[in-house]
Structure 1
Amino acid sequence: MRKYIRPAAQRVGIQKRFGWHTFRHSYSTLLRSVGTEFKVMQELLRHSSFRSTLDVYTQAVTPAKHAAQAAVMSLVFSSDKSGGALVAG
């Protein structure tokens, strides 16, 4: 870490301090972003429960957040035949 990774990060302008644990968080998030099943993620990260994998290690990726919001918005604001918006409720 000290000899290779941190010097490389500094050369590309990363000043924030990080460690091996940062890579576990990134790995978990990347696994989820490519659609990896939860149980597979749990086993690859060697967690006893997939809840810790999801609750602690995995973050939603921005494009996935946008897609989820767009899908909900299309449901809420979809037009019916009379031209009005359908609102769930």
Structure 2
Amino acid sequence: MKKRYTEEQIIKAIKSHESGVKVEDLCRDLGVSTGTFYNWRSKYAGLDVNEAKRLKELESENNKLKKLLAEKMLEIEALSDVVSKKW
């Protein structure tokens, strides 16, 4: 079973890498591949814990808004089909 890491744990690992710990050692300790670590680094590099939490909140809010927009566009499309048909 995969172990899920929190943003705090990921950022702590990235900070320790920036302080001089080798990637291989970090990955061995965390039990992840180097590819996973580099993906984390590309996403969370330069962020603090509170910034990462805010980023996650914004992403979830963005997804909700996209879903609402898609539903409204579908509704408008359905209504325009009904109105445009000749009786």
Structure 3
Amino acid sequence: MGGSVIKQRIARSGESKSKGYRSIILFRKDKLSFFVYGFSKSELGNIREDEEVQFKKMAKYVLSLTDAQLSKLVANGQFEEVVKNA
């Protein structure tokens, strides 16, 4: 999708990825990833063009936040951190 926004296909159990789910992720390689939206392919074929524009604006803002700002958002419950186990 560009603009630090990716759409990831997720397979349903026993189905192919093309019939599964989609997730919108704000992404900065080797730094940060933010899951921001998910939907079933059967309920929504794709996001609208205006939604894509808004996700790109969101990515620009969210990916520019400092570590301190992100920590505050997590502490306030506005963001939830998912940590990969080593």
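Observations, loosely collected:
- Value -15000, calculated as helix-only ellipticity at 222 nm (-39500 (n - 2.57) for each DSSP H run of 4 or more, over all residues; to 500), assigned to which of 1, 2, 3: 1
- Identity of the structure behind 0.6 (criterion: distance in nm of label points 7 Å out along Cα→Cβ at positions 24 and 56, calculated), options 1, 2, 3: 1
- When relative contact order in percent (Cα under 8 Å, 6 or more apart) is computed across structures 1, 2, 3, the figure 19 traces back to 1.
Bear in mind that the values in this text are calculations on the coordinates, not laboratory data. Computed from a predicted structure; not experimentally measured. Cβ atoms are built from the backbone, for glycine too; each structure is taken alone.
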